[in-house]
Structure I
Amino acid sequence: MPPTPALVRELAHDCGFELVRFGPADPGPHGQHFVDWLDQGRHGEMHYLADNRDRILDPASWRTGVRSAIALGVDYGGPRAELRGGGQVARYAAGRDYHRWLRDRVFALRQRLEREGVPHGTCNGGADAVPVLERALAVRAGIGFLAKSAMVISPTHGPYLQLAELLTGMDLPQDGPAPGTCGTCTACLDACPTGAIVAPHQVDARRCLSYTTIELRGFASPELREAQGDRFFGCDVCIEVCPFHARSPLLDVHGLDRPRDLQPHKVLSQWSLVEVLALDEAHYQREWVGTAMRRATRTGLRRNAAVVLGNVRDPATAPALASALGDEDPVVRGHAAWALGRVDRHHPALDRARTNETEPRVRAEIESALHGG
């Protein structure tokens with residue numbers, strides 16, 4: 001006998017999920033929005049989304065016999081996070097890599113369900129790694145409603161949600177939509193630093209700082225760098241301004257008082273922006289283990305550090321930026337030139353770098369910095 005719906009919920013709560021709802025295994029009408037988004041190119045360089053388009057639209061094409069989705073949510077709300085001395089980090093990335101701890105909880109739930117009679121191999125779970133529209137499944141199951149920022153807002157826990165799911169062959173009773181809407185509120189659209197929320201429920205990832213500081217490889221668009229401000233990794237603005245954000249019970253829970261998986265990763269207290277700018281491969285592989293910030297790659301983290309330093313404009317960072325003009329990585333050199341131009345565009349290191357630089361894109365960044373571009 002398969003477990004009852006009540007037992008499934010109980011087991012999910014035991015595995016660490018605060019929100020547990022049942023819904024369809026397919027994205028429903030959200031699928032067409034996804035297709036339109038891809039067709040407009042708003043996914044940027046996230047080619048894996050386009051490559052998995054058909055699988056995302058129809059999970060039954062790769063999970064035979066799937067009938068229901070167990071939608072799962074964890075509240076990760078908390079105080080602002082930043083590197084030592086400054087450089088904001090999105091709250092979800094402040095603790096242990098969520099890909100790991102969320103996956104562990106999903107797998108634990110799958111094992112518990114199999115011990116309770118669910119046939120082995122008939123559940124497929126994931127956390128940001130399975131080809132499904134997680135937010136669509138969460139909305140259809142009633143974890144929360146779709147916000148104008150395209151985030152999911154729980155009426156009880158707010159918008160700081162890590163989402164996961166189990167696709168299963170069980171016929172579970174669907175919970176239906178969650179109550180609530182954004183109403184007439186446009187706080188997220190008004191506050192987005194880059195205008196990435198182009199309309200209610202529509203986000204152009206190519207302009208979103210959660211994309212440009214994490215997923216984007218290579219050079220950041222010059223027009224978006226200043227808008228990045230002091231954000232080193234990701235962006236929480238659309239969540240911070242949301243009236244529902246205060247519903248997270250973890251907002252004022254700091255440090256070691258937070259749940260184990262959400263406690264701040266050691267790199268936050270041990271590394272500054274200037275030190276990240278000079279981050280070498282050995283330290284990256286040794287000390288930046290177990291953090292979701294690795295998603296940006298070492299090049300991306302160093303690029304981001306340079307951009308933030310250019311926005312902070314602290315003269316004390318000029319020597320570090322000047323030194324980075326000789327870095328082996330052209331992406332780092334180019335963004336260091338941009339940043340140094342904002343800190344001190346008359347710095348002699350820029351003129352020397354112009355003489356020695358052979359990479360056209362970096363030379364263009366140096367020229368622009370020297371001329372106050």
Structure II
Amino acid sequence: MAGKVRIAIIGAGAVADYHHVPGIRLDPRAELVAACDPNQSLLAKRKTEWNLARTTTNYAEIAADPAIDAVIICTPNDTHHPITMACLAGGKHVMCEKPLGLNFAESAEMYRTARDRNLRHMTAFTYRFAPSMRYLRHLVHSGGVGTPRHFRSQRFLDWPETSWSWRQYKKTAGAGDLFDMTIHRIDYAQDLMGQMTSICGAVAQFVPRDKNPDGTPCAPSEVDDWSALICQFDRGGVGVLEGTTLAKGYHFDGFGHDWAEVNGSDATAVYQLKEPNTILIGQHGESLHKVDVPVEFLTPADSPRDPSQGVPSTVFRYDLVWEFVSAIVEGRDAVPGFNHGASAQAVADAVLQSFETKKWVSIETKL
């Protein structure tokens with residue numbers, strides 16, 4: 001396309017400010033032209049901080065504006081579907097935060113609509129872009145660990161036991177840790193090991209979260225703060241995934257404990273969020289040992305980001321915008337797309353179904 005990709009942010013909260021706006025600023029092919037949020041005081045703050053000429057509280061204005069090419073949606077989960085559908089109807093390319101929808105049906109409709117309109121679509125699965133995850137994927141897919149047998153992930157966070165605001169109610173969030181954190185692990189597990197064909201899942205809630213951070217009362221939480229599943233993959237491997245926000249002592253400068261490993265017939269390889277520029281690896285008879293991620297996996301090809309600058313566990317997140325803009329400029333599918341978001345949503349839905357029925361659930365993802 002001619003000229004810069006003109007991007008609007010819908011949902012001007014912390015995720016947009018932390019992940020996406022820095023990514024736009026780094027990319028010479030893109031410019032941030034507008035922001036939308038129902039919170040007028042936040043919007044006024046972002047207008048100054050982000051140096052914007054245009055802001056609005058009405059996402060329909062963004063969707064209909066021909067001077068906007070693409071949108072990044074960072075709003076509560078229950079709004080992802082209607083906002084995305086409006087923006088696709090307006091001819092916009094869309095990156096949307098996870099979970100893509102509140103359920104598989106919503107997510108699948110979002111994918112099919114973007115596909116049928118020949119618009120670029122992307123699910124913001126951040127951790128796919130960590131250098132160590134990119135290298136782990138290379139090792140697994142190139143035979144560097146032999147035949148992949150087992151996948152294992154842990155996402156342990158030490159969060160306060162106060163309100164999560166909209167994130168703790170089923171109507172607006174759908175689920176808790178499962179839709180917020182474990183769904184990331186579902187996505188990259190499938191990217192590494194193949195599609196999950198059947199799962200046995202569970203969720204639990206240990207904390208009522210009936211107080212706001214300032215101590216005032218609020219309606220108690222309705223969603224999980226722990227989730228887990230075991231699964232079978234279509235390539236023959238098996239997996240175990242667990243996430244919690246209540247792991248005391250797992251603070252690690254706010255990044256928590258994020259571990260994923262693949263045990264293969266020849267070797268084991270491990271990703272860790274707190275050290276995303278290194279990987280652990282070990283062959284039979286060895287102990288896991290740390291090696292540097294090769295330079296070609298530190299950033300996507302042609303990315304202007306300098307991997308030696310900034311906090312390693314933060315700066316790789318800027319590469320989501322690079323992939324989104326690259327897909328738009330090159331006229332190709334973005335990875336991960338809405339199809340990947342919908343596939344992960346099908347598994348997350350199955351976790352809730354499995355826990356409710358106390359049975360294994362088969363996964364059928366028909367897009």
Structure III
Amino acid sequence: MKRISNIQLFSLIMAFEIGSTTLFALGIGAKRDAWIVILMAFIVGLFLLWVYTQIPKYYPNRNFAEILNDTLGPIIAKPLLLLFGLYFLNQASHNFYEFGSLISMTALPKAPLIVILYLFVLVIIHILLLGFEVLSRTVEIFLPYLLLFLLATFLFMIFSGTFEISNLRPVLGEGWKPILSEVPRVIGFPYGEMIVFLMFWHYIRDQKYIRKAAFLALGISTLLLFLSLIVIISVLGPELAANTEIPLLETLLSINIANIITNLDSIGVFIMFIGGFYKTALHFLGFSLAITWLFNSKNPKWAISIFGLLLPIFSVVRFDGFEDQRWKGIEGGTYVMLVYSFLPVLLLLIIFIKSKNSTGKENNNVY
């Protein structure tokens with residue numbers, strides 16, 4: 001099995017976290033205080049990531065199915081692995097349909113959605129069949145461009161003349177209630193989605209540096225998400241930001257610097273492509289690995305090929321449109337995401353108790 005470096009892990013997490021989240025105004029239900037929502041959710045996200053990265057410390061170089069079997073036994077482990085796999089498929093279809101819809105609305109308005117989805121799923125299948133290492137190498141190439149475009153976008157917005165920092169005041173103008181109601185949604189998306197990396201820890205070459213790379217990536221991606229939200233609210237205002245389908249794209253369209261720097265929506269399309277591609281690919285690979293391990297197989301290529309070709313059909317049948325997808329993902333799926341996000345906390349507790357018991361038995365044997 002080929003393994004990836006911690007730099008590649010860092011790049012994967014960065015692309016996974018910032019690729020699609022910066023497009024939208026997360027926590028905008030709290031209006032101008034949405035940035036407080038991000039900070040509060042980030043604290044919980046750090047705790048969840050600590051849990052996710054603590055599990056491989058007990059089982060280095062073991063895949064998630066082996067960990068579940070050793071911790072819970074096969075009778076519980078197999079149904080739970082299936083549930084995790086179906087959850088990852090659910091997230092993959094959400095990301096995939098959202099990605100296809102955004103591309104259809106912006107870059108390819110005349111192309112049928114099913115055609116767009118099949119074009120991109122064939123690319124995803126091809127790269128995943130080449131292996132997780134190849135997927136990780138591609139993100140190393142694209143991440144610098146993604147970061148460069150994002151930072152350039154922020155600078156252009158600030159100097160475009162439409163940036164009004166006063167849109168962020170007054171702080172806590174409507175109290176804590178709208179903020180606290182939005183925090184669970186942002187915990188689930190994007191921080192809770194990090195649970196999919198439990199399927200990939202065994203691919204990392206230097207296991208002892210997993211937490212360092214993951215924490216650094218999550219911290220930087222949160223900073224970029226925070227800056228994106230500040231810029232979007234400052235340019236559009238809280239009301240327009242809350243009622244715009246793609247707030248980042250709307251801000252890009254508003255940029256006009258000396259009638260020279262204009263029409264930057266192509267940058268938004270690039271960000272959509274990178275974010276949608278890697279989020280879909282990683283969630284779909286998580287599902288494919290779960291199904292593969294469920295059948296005691298080692299090679300996920302058959303699952304990637306079969307279910308990959310069915311993914312566009314499943315996504316189109318499942319969602320009636322972009323608004324339906326957004327509602328099912330945010331309103332209908334928040335608490336499901338939270339349940340799955342916190343399940344590893346219980347798993348880690350069981351692992352900790354088992355390790356303490358085994359240590360106690362060894363000490364008793366000494367005497």
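What follows is calculated from the coordinates using simple rules that are stated; it is not laboratory data. Computed from a predicted structure; not experimentally measured. Cβ atoms are built from the backbone, for glycine too; each structure is taken alone.
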Value -8500 of helix-only ellipticity at 222 nm (-39500 (n - 2.57) for each DSSP H run of 4 or more, over all residues; to 500) was derived from the coordinates of, among I, II, III, structure II
Output the label of whichever structure in I, II, III has the greatest value of mean count of other Cβ atoms within 10 Å over residues 177-184. II
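Computing Cα extents along the principal axes in Å, for residues 225-296 alone gives 42, 34, 18 for which of I, II, III?
Values: I: 42, 34, 18; II: 36, 31, 26; III: 61, 27, 19.
Matching structure: I.
On mean count of other Cβ atoms within 10 Å over residues 169-176, which of the structures labelled I, II, III is highest? Write out the running numbers ahead of the final one.
Values: I: 15.4; II: 19.5; III: 10.5.
With respect to mean count of other Cβ atoms within 10 Å over residues 169-176, the highest-scoring structure among I, II, III is II.
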One of I, II, III was used to compute Rg and Dmax of the Cα atoms in Å, and the answer was 20.1, 61. Which one was it? II
